[in-house]
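Pasting the structures here.
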Structure 1
Amino acid sequence: MFAVIGLGNPGSEYDGTRHNVGFAVIDAIAESLGITLRSGNGEYVVASKVLESQELLLMQPRMYMNNSGYAVGEFVEHYNLSRHQLLVVVDDFHLPLGVLRLRLKGSDGGHNGLYSIAYHLQADDYPRLRCGIKGNTIPAQKKELATYVLSPFDLDEHATVNKMIEHARDTAIVAAIETVETAINRFIGLVA
């Protein structure tokens, strides 16, 4: 069993925003596999599919980004998953738009969703796929970043974003079917 968890904020007002790239990747995987996310046994939605004898779970917390670790904790406990059976997909404003970075473990890097997960799992040694959202309009002032990540992508960024979501989808599927290490080697340095 392997789980891909996409982080974002629930609610249609956040669809298409930079902070919801994790949700967009989960939606892209579900669409490609012909499955639908449904309410889980906690504050999350979930879907599953067997791929090459590996059960793949897709999950989106239904709590806001800063509290998503609570839902991830419920999910991990319900399915009896180890941290190494997870791949968390998040946005990253430190990475240029379209760049993917896949790591086996690491710090939260200032990302509140990753911080919340580390807090609730009491560890940060779980794989994570960071999706670059840093465009040309990123504000110079740190205090304006919250507004920036909650804003939609610019029209001229859509093609790059769509390609990045496709690459992230493919990366996550390889990580699930094979290993995270295989996905790292196959997709290292991939840019949309």
Structure 2
Amino acid sequence: MSDLLISRQRSWLLIVDLRERLAPSVDSADELVRRIGLLLRAARRLKVPVLATEHYARGLGQTVPQVRSELAEDEILEKIHFNAAAEPDALEHIRALERPQVIVTGAEAHVCVLQTTLGLLDQGLKPLLVADAVSSRDPANREAALARARDVGVPVVTSEMVIFEWLERGATEAFRDLLPLIRDAGLEEAPSLARARGGHR
């Protein structure tokens, strides 16, 4: 199997700090949640492990309800460091997966997402940054984060690249199950973040 392709047997999905108090203020917030939701559903269908981080959840809120409702409690890691790989408990969970490829999503792209990506790389793992599943309040910061990741050799991919490489081939039951979600570009009619938070920030 090529090391250049994403493998569902060797990878896992990481959702970084998609917090309910911050997410509504990031650029293209609803699309971000849809893309992460699509990756999460594909990961479940293909038995790819998932972890999510929550940076100082007591002060900054939990993961957005549309995503948190699909996570088990032991898949959610609270952290204080911006870089999740610098958090001893989080790093222990990450190491226990014994999967080198990390599919990185979340917000904000230029802070916790980027620092975690670089931290994972420094730990000898192989992070891949999903361009259409990360965001920042200012789009310029997102673009700078993607550029910096590329500069240090982190592959920048899209959610569809990830899913089709996970699938490996067509004409399978998994392919038929996921194709409608891919065509719809994510969660069907996901409630907007503004409605989900009752119109309050």
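Each of the structures 1, 2 was assessed by mean count of other Cβ atoms within 10 Å over residues 49-56; the largest value belongs to 2.
Once volume of the Cα convex hull per residue in Å³, for residues 137-176 alone is calculated for all of 1, 2, which comes out largest? The maximum falls on structure 1.
Structures 1, 2 were shown, and distance in nm of label points 7 Å out along Cα→Cβ at positions 121 and 169 at 2.4 was computed from 1.
Upon calculation of P(r) over Cα pairs in 5 Å bins from 0, in percent, for residues 57-144 alone from the atomic coordinates, which of the structures 1, 2 produces 3, 13, 22, 27, 23, 11, 2, 0?
It was calculated from structure 2.
Bear in mind these aren't lab numbers, they're just calculated from the coordinates by the rules spelled out. None of these values were measured; they are calculated from a predicted model. Cβ atoms are built from the backbone, for glycine too; each structure is taken alone.
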